[in-house]
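Throughout, read-outs are computed from the coordinates displayed, never taken from laboratory work. Fair warning: this is a prediction, and the values are worked out from it, not measured in the lab. Cβ atoms are built from the backbone, for glycine too; each structure is taken alone.
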Structure 1
Amino acid sequence: MSRSILSGSYSSPKVDLIVDTGNPFLNLTVDGFLKIGTVAAAKVVAEEAYYVVKRGSISQHNFEKSLKKMCKEGAYWGAVAAVYVGMEYGAERIRGTRDWKNAMLGGALTGALISVASNNKGDKIVTDAIAGGAVATAAEFLNYLT
């Protein structure tokens with residue numbers, strides 16, 4: 001019996017936009033906003049394309065509605081990413097070290113701020129802070145694995 005081994009690698013295309021505001025904090029937050037905002041907008045485009053195919057047509061009203069949703073989602077997730085990146089960078093500067101704890105602090109503070117901005121109260125703010133910290137920490141640990 002013959003055996004074969006399939007070996008290879010995959011690298012995704014990399015597109016990088018460099019924004020230099022002259023301030024590292026602003027550079028990181030603008031970069032986070034643009035990257036994650038673009039991902040969120042692309043997600044909406046994919047979802048809306050599915051619905052167009054399902055319906056079989058698109059009207060001008062539906063197109064405008066899709067465009068507004070794309071901009072809204074892009075701006076929302078871009079803003080969340082910008083807050084997170086800024087918080088993580090701030091934690092790094094204050095603590096004077098770069099480790100997973102900055103991600104945890106940045107995620108927790110971002111979760112709490114977004115919760116407060118959404119008019120949540122009490123326990124909901126705390127649970128959103130815990131969720132933000134947990135997701136950011138998990139993402140940081142997964143990043144170390146790859």
Structure 2
Amino acid sequence: MFKIRKALMGDAKHIHSIIKDRTRDAMVLPRPLNSIYGHLRDFFVAEDEDGQIIGCCALAISWDCLAEVRSLVVVPEARGSNLGAQMVESCLQEARELGVCDVFVLTNIEKFFAKLGFVETDKHVLPQKIWADCINCPQFPDCDEIPMIMKLK
């Protein structure tokens with residue numbers, strides 16, 4: 001069993017730790033701790049019945065009516081429990097409540113996001129993302145992530 005909730009101040013170091021663990025296998029990009037604190041309100045966390053953080057996911061507003069689901073991580077022990085899909089759905093629900101029109105991801109696990117309703121798109125439809133974040137990424141311009149988008153409205 002697990003509970004998904006908005007992140008709190010005491011969660012930042014745990015979020016940083018589980019993201020750092022996933023950067024080793026190149027599934028998510030690294031996020032410095034100061035970035036986690038600066039964007040803490042973007043994050044949802046999943047905690048198990050003992051109160052341990054077992055997953056995280058963030059909804060980052062990018063531009064007018066556009067947001068990104070990012071930093072989706074589920075610890076190995078909790079994989080296969082549908083937790084990742086439920087965390088993405090929490091982000092999508094918040095996006096709807098905020099009036100976001102489109103939500104995108106950059107991912108290496110396109111089958112997962114396709115099952116949730118995202119469709120592949122071209123990076124050129126995301127110029128705000130490319131120039132705000134991607135330009136500073138160590139993988140730029142040779143990124144192998146697939147851009148996918150979901151229309152909410």
For distance in nm of label points 7 Å out along Cα→Cβ at positions 20 and 52, which structure out of 1, 2 has the highest calculated value?
1
As an exercise: semi-axes √(5λ) of the Cα gyration tensor in Å, calculated from one structure in 1, 2, equals 23, 17, 15. Which structure is it?
2
Of the structures labelled 1, 2, one was used to calculate helix-only ellipticity at 222 nm (-39500 (n - 2.57) for each DSSP H run of 4 or more, over all residues; to 500), giving -8500. Name it.
2
Candidates 1, 2; Rg/Rh (Cα atoms, Kirkwood Rh), for residues 60-107 alone computed = 1.33; producing structure is 1
